[in-house]
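Please find the structures below.
What follows draws every value from the coordinates through simple rules; no lab data is involved. Bear in mind the structure is a predicted one, so any value in this text is a computation, not a measurement. Cβ atoms are built from the backbone, for glycine too; each structure is taken alone.
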Structure I
């Protein structure tokens, strides 16, 4: 445990940010999973709505520093491609 006042504060700040990041990352994974589930058995309209929500969540994760922008672009591209495959079949 740190003895210096500023180091004690940094530990508290890191703990707070870690909890926030974990929550945001969990929310991101949940929205992507819900989209994948609607791809399997849901209607096209439901899948499109879940895709939009997933894309917005990914963009928010980038602005919060949870994901790198290239990682987010790759995830968005893969989700969109999987949705487009659903349309064709």
Structure II
């Protein structure tokens, strides 16, 4: 897999299982609607497509991000490589 550059959480797929938080608590949290979000360095929490470098936990390994995405029972976490190609889940 190529280097992960961006990720997002599809809110309509997220069921708040929190498995992503168990795998990567520095990246993911649940918001008031029980949906997974990521915290940006600006302090804003978002589920929108975000550059990994903008995250508070920007040093998180690609392996950890992939494991967090794979742990999601509804495949709500989407990972994109440096070219913008969807790396997970496979399209």
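Observations on the structure shown:
- The greatest value of mean count of other Cβ atoms within 10 Å over residues 4-11 among structures I, II is that of II.
- Here percent of Cα pairs over 21 Å apart was derived from just one of the structures I, II, and that gives 18; the source is II.
- Origin of the value 10.0, where mean count of other Cβ atoms within 10 Å over residues 12-19 was derived from one of I, II: I
- When relative contact order in percent (Cα under 8 Å, 6 or more apart) is computed for each of I, II, the one that comes out at 40 is II.
- With helix-only ellipticity at 222 nm (-39500 (n - 2.57) for each DSSP H run of 4 or more, over all residues; to 500) derived as -4500, matching label from I, II: II
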